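Given below, in the form of structure tokens, are the structures.
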Structure 1
Amino acid sequence: MQIHYNTETARLTVQLDGEIDHHSSNALRAEVDAAIYAHLPQELVLDFRNVSFMDSSGIGLIMGRYKIMQPLGGQIVLLDPAPHISRVLRLAGMERLAAIRNEPVKEAVK
């Protein structure tokens, strides 16, 4: 997992890798939460491009980060989920909590 914060756009991007399941989700939560509290972003981008599998732990990961971002007035973007993961996200109603995008997030122009 890679985490990048852009000071110009107040965007925190988390590039997720591999499988998101009950074995990996606790460590992911801790790292993402630490980054959120360190930077207080306006936008949290969870990049699913390299995620091969996700179970309900991934839904919990998103919901928990949503609860953290709400008091900050921030939003969540779920970027480039594979079709099978996108289906799980939509069935779980995640589009009500986060934008699901299949294109790169554009950086703000100065």
Structure 2
Amino acid sequence: MRRGELYRVRRPPGDPKPARVFVVVSRQPLIDSTYSTVICAPVFTQWHGLPTQIAVNTAEGLKHESAIQCDGLMSLEKFRLTDYVGELASDKLRELDSALLIALGLPTSARPPI
């Protein structure tokens, strides 16, 4: 499992849909650790043009035009992330970093190295 990978999660906690795609946003050292959860951002088909949303589509393995919603971060157990969908290219990872800074209200100068 790597940062920026997308997974379809069956029965995500608190979500009425039977499945939803999530992108892993945790830093790689946490993902590689024995810690049981990682931070993920949900992917929705609705796009509102917010600076905390990143457009994704078939290039990332999805069936539809969609958006990563950085305002909806969730901690998910690693064992739920088994249905691999695709991954973000390096330019999309940079967009994700920017959107996460905005979603968390952090100044752009606060970004530490990953």
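Any read-out appearing in this document is the output of simple, stated calculations on the displayed coordinates, not a laboratory observation. Treat the numbers as computed from the prediction; the structure is a model and nothing was measured. Cβ atoms are built from the backbone, for glycine too; each structure is taken alone.
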For this session: Determine which structure produced the value 37, 27, 24 for Cα extents along the principal axes in Å, calculated from the coordinates; the candidates are 1, 2.
Result: 1
For this session: Taking mean count of other Cβ atoms within 10 Å over residues 41-48 as the quantity of interest, name the structure among 1, 2 where it is greatest.
Result: 1
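Of the structures labelled 1, 2, which one yields -12000 when helix-only ellipticity at 222 nm (-39500 (n - 2.57) for each DSSP H run of 4 or more, over all residues; to 500) is computed from its coordinates?
Numbers: 1: -12000; 2: -5000.
Answer by label: 1.
Suppose distance in nm of label points 7 Å out along Cα→Cβ at positions 1 and 65 works out to 3.1; of 1, 2, which structure was it derived from?
2
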Exercise. Which of 1, 2 yields 14.9 for mean count of other Cβ atoms within 10 Å over residues 17-24, as computed?
Worked result: 1
